[in-house]
1. Looking at structures P, Q, R, which one was Rg/Rh (Cα atoms, Kirkwood Rh), for residues 68-107 alone calculated from, given that it came out as 0.94?
2. For which of the structures P, Q, R does the calculation of helix-only ellipticity at 222 nm (-39500 (n - 2.57) for each DSSP H run of 4 or more, over all residues; to 500) return -9000?
3. If distance in nm of label points 7 Å out along Cα→Cβ at positions 148 and 164 computes to 3.2, which of P, Q, R did it come from?
Structure P
Amino acid sequence: MVFGISDGGRAALFDDRRDAGRQLAHAARGYAVEDPVVLALPRGGVPVGYEVAKALGAPMDLVFVRKIGAPGHPEYGIGAVVDGDPPQVVLNDVARQLGIPAAYVEEQKRRELQEIERRRRAYLGDREPLAVKGRTVIVVDDGIATGGTVRASLRALRGAEAGRLILAVPVAAADTIESLRSEADEILCLATPEPFYAVGLYYRDFDQTSDEEVVRLLGAALRMEQT
């Protein structure tokens, strides 16, 4: 389902990420019966995902995604590697058009997985990733503009045999949501302003989420899971 709000694209819709998460959690409450896993995209998706996980009584983990850049042009994405068991590499049409060698992709995968492992340890220590095979997985971010990172995450989770994929975001560009419909089993988006400018414009407070806040919220989510 997609709830669309047309407001000229400039009105703030959420006080901050926690407020957006609470509103999203209210809309997602029906998923509680599916015993879902909530996967948040760090860092901005974590405060949103925490509120969803808390409301649904669901465990929360992170989905780590790293861009793979074109040879000689690292800023030009040809795909992404996504953490998981096993990790998944998702290449886009540009990679195929350019005929990127498999050896290059494998080397970039190795490098980016090292960075993913460093970040996972920084955020989660020695905690093992949550299993997603056969589970309903709710992927949460604070908003979507172009959707490249989310698309790679959804494709990787599909490859990891998630049972059902739900994409849940507070705000996104309408055309991006349409382009993602084939990647998820269901999409929950609270607002699709037209015209769409940038995710941060729809928040009164869109300060960067710190590593410390990510660690704190993950710890709080783990304590909830253990009670």
Structure Q
Amino acid sequence: MSNSQTMEKLEQQMFLDVIRERRSVRSYDPAVQISREEMYEILELATLAPSSSNLQPWRFLIIDKPELKEKLLPIAFNQQQVVEASAVIAVLGDVKSYEKAEKIYGQAAEAGFMPVETAKSFIERTVRTYSNLKPEVAREIVYTDGGLISMQLMLVARSKGYDTVPMGGYDKAKFMEAFGIAEQFVPVMLIALGKAAKPGHPTTRLPIEDVAFFNEMPTE
């Protein structure tokens, strides 16, 4: 086996280890802090996730001040990871993400990924389409894209030695009000991020034959 093949297999194994070792951790070391530089790096890698028309509708509110985590605690039904974790990342979906279409496709044209005229066409079509979506359709899109980036964020964090837990159990309306979040942003989930004080519990999964079907779904 060549050196390149050996390196490739090692990288594949490292990736698989990240997937297998990720756990939902609910007990964190409150003494651990994550620098802004490392937080930015985690988020930058997470934003390589795919999104509808590449509009990247995800927005992040990073809550790492102790007093703000205490403010969030009752809103999150007193889940202790909120105050123990290094940070809680609120993943939000921007239903007006089409307003950044010019910047997004302009960057693609500047990078040589598409001709300028193609970028202009994409901008016009995208703004026209997404600005006229029904509200429930727009929300469904950002929920989907928010889920994609949330999973990627958690895997990136694990690859850097950090732990996470996704949280859907919180009062979304109170959260939006307490943190002054505009209505164009849809709360997708909270993600606690930090170093585990106790490992997450191992879990089992249904066998693949129970969840995967080729070409047609079972009738019962």
Structure R
Amino acid sequence: MTANKEGDPLTLNRLYGRSKGKKLRSGQQELLDELYPQIAVPDDGPITAAGLFGSDRPLHFEIGFGSGEHMAGRADMLPDHGFIGAEPFVNGVVGALLHVRERTLPNVRLHMGDALQVLDRVPDGALSFCYLLHPDPWPKARHAKRRMMNDGPVDLIARKLKPGGEFRFGTDHPIYLRHALTVMQRHTGCFEWLCDKPADFQVRPGGWPETRYEAKARRQGHEVWYFRYRRR
């Protein structure tokens, strides 16, 4: 991904956030040591469905999958599709590995690290879906450049989606919501907002598995918003 002018609050060329949390238990560490290398995205070269799964198929990419609930649910729902998830937080990766093992999901590949670096290696027009669900809101104005919903990442997502492909975004944070809508308004040449009525963004659509962050937001009484954009 081409680096943008340093300090520009509307761009982002790397991922910000923590990578470690609670110390892993022995079983979790074993899962990370044994299963992760088997389904890890290769460190270099183009990232294609055929290269990852041995055959051409619709390809999905989730940016920051948390603990993998949504990705695993979609992969279970669409066994003939291929799913790539990128997450820098090691405990989240272990959570996703548990889902992969328990549900027996051969159509999932993971990257523990920066999603943008991996997404950049996907050929243009190769993705059928891209997901950004409950990203870190970085609510302070001085941190706006760290938000994943910014012009640089959205331009990259647009390039990687095929015509008719879908970008899905979800949040429960009102500051991030306003920021994201402003960003997407600048990209109407690339994306069509799939929304005819308020319920289209107020009610979780079918085929959109709930994440743990969404469930936590609801327990705290937060409103959650769902957005679907089609690549023109």
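1. Corresponding structure: R.
2. Of the options listed, only R reproduces it.
3. Only one of P, Q, R returns 3.2 for distance in nm of label points 7 Å out along Cα→Cβ at positions 148 and 164, namely P.
Taken together, the values in this text are just the output of simple stated rules run on the coordinates, not laboratory data. Since we're looking at a predicted model, the values are computed, not measured. Cβ atoms are built from the backbone, for glycine too; each structure is taken alone.
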